[in-house]
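Engineer: Once you scroll down, you'll see the structures, which are given as structure tokens.
Please treat every number below as a calculation from the coordinates, not as lab data. Treat the numbers as computed from the prediction; the structure is a model and nothing was measured. Cβ atoms are built from the backbone, for glycine too; each structure is taken alone.
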Structure 1
Amino acid sequence: MKVDGKPLTFRGLFVMRCSYCGKCCEETEMELSSRDIERLEEAGYRREDFTVSDEDGLTRLRNVGEWCYFYDHAEKKCQVYQDRPLGCFIYPVVYSNDEGVITDELCPMRHTVSKKELKMKGKILAKHLKWITVEANPSSI
């Protein structure tokens, strides 16, 4: 994955193990930044096919039925894994209005996220959410 044209790598710092259950792709509400959208458009996808916008100005991944637009349910894998949105890269680390940065209870492998990984991904998530908020509401600066 690239962010701002640079590879996003953490070589061994993230140890979360995925079971490929697809829970993270089921009825997703993943918020997208303009950078996420641009990266997916550069990969050949049309914005109107994979996004939906809500009344708050936030853009999210579209679901087809109960699955993310990019999730191949039969193969149990993401079709854009290398170009996936930053929020998908960070998952199962999420932000809770009540608790702050946590691991998502829906993820059966959340216990494999180390404290160090939670902290690092939490920092990335905070910046990402701030960026998305500014994009949706430029007057919030």
Structure 2
Amino acid sequence: MAPKIGPVVKVSQELLDLLNRAIAREIQVSIQYMWQHIQVVGVKGVAVQDKFKQTAISEMKHAEKIAERLWYLGGTPTTKPDPIVVGGGLKEFLENDTKAEEEAITMYKSIIEMAHKEGDVTTAFIFNLIMRSACYFLE
């Protein structure tokens, strides 16, 4: 039987909780973007429909990556999303999405900072990559 390999670094419960909040957020926006992809209409909607779908898929991959890290660190990933706010049309979709991405960047910066303080460079690295994606969306 192979020995169980545990995390090299021991992190605080506070960091584990933040990772779970990040998972809930990623699940939330994944669903949000997917519903927007389905509901967007009109000529302007056709122009962004695929972007909503691709972003939804990307956000779900972020949730998966964070969940894998949390599980490795000894936490249990949540399956519950944050409240989903779709909106009533393209303008509202984009306003809601921009707000969600700005909030994510703020949260991810605090996770990166805490991970560095606790010596968890891998978590910091993962969140730097994910944060770049959020910044790209805002451009």
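Engineer: Suppose distance in nm of label points 7 Å out along Cα→Cβ at positions 27 and 75 works out to 1.3; of 1, 2, which structure was it derived from? Numbers along the way, then the final one.
Structural biologist: Working: 1: 2.6; 2: 1.3.
Derived from the structure labelled 2.
Engineer: Let me ask something else about it. A value of 0.75 was derived for FRET efficiency 1/(1 + (r/R0)^6) of positions 19 and 115 (r between Cβ atoms, R0 = 25 Å, to 0.05); which structure in 1, 2 was it taken from?
Structural biologist: Among 1, 2, the structure yielding 0.75 for FRET efficiency 1/(1 + (r/R0)^6) of positions 19 and 115 (r between Cβ atoms, R0 = 25 Å, to 0.05) is 1.
Engineer: A further question follows. Consider the structures 1, 2: one of them gives -26500 for helix-only ellipticity at 222 nm (-39500 (n - 2.57) for each DSSP H run of 4 or more, over all residues; to 500) as calculated from the coordinates. Say which.
Structural biologist: Only structure 2 yields this read-out.
Engineer: Something else now. Taking 0.6 as the value of distance in nm of label points 7 Å out along Cα→Cβ at positions 43 and 83 derived from one of the structures shown (1, 2), identify that structure.
Structural biologist: So the calculation was done on 1.
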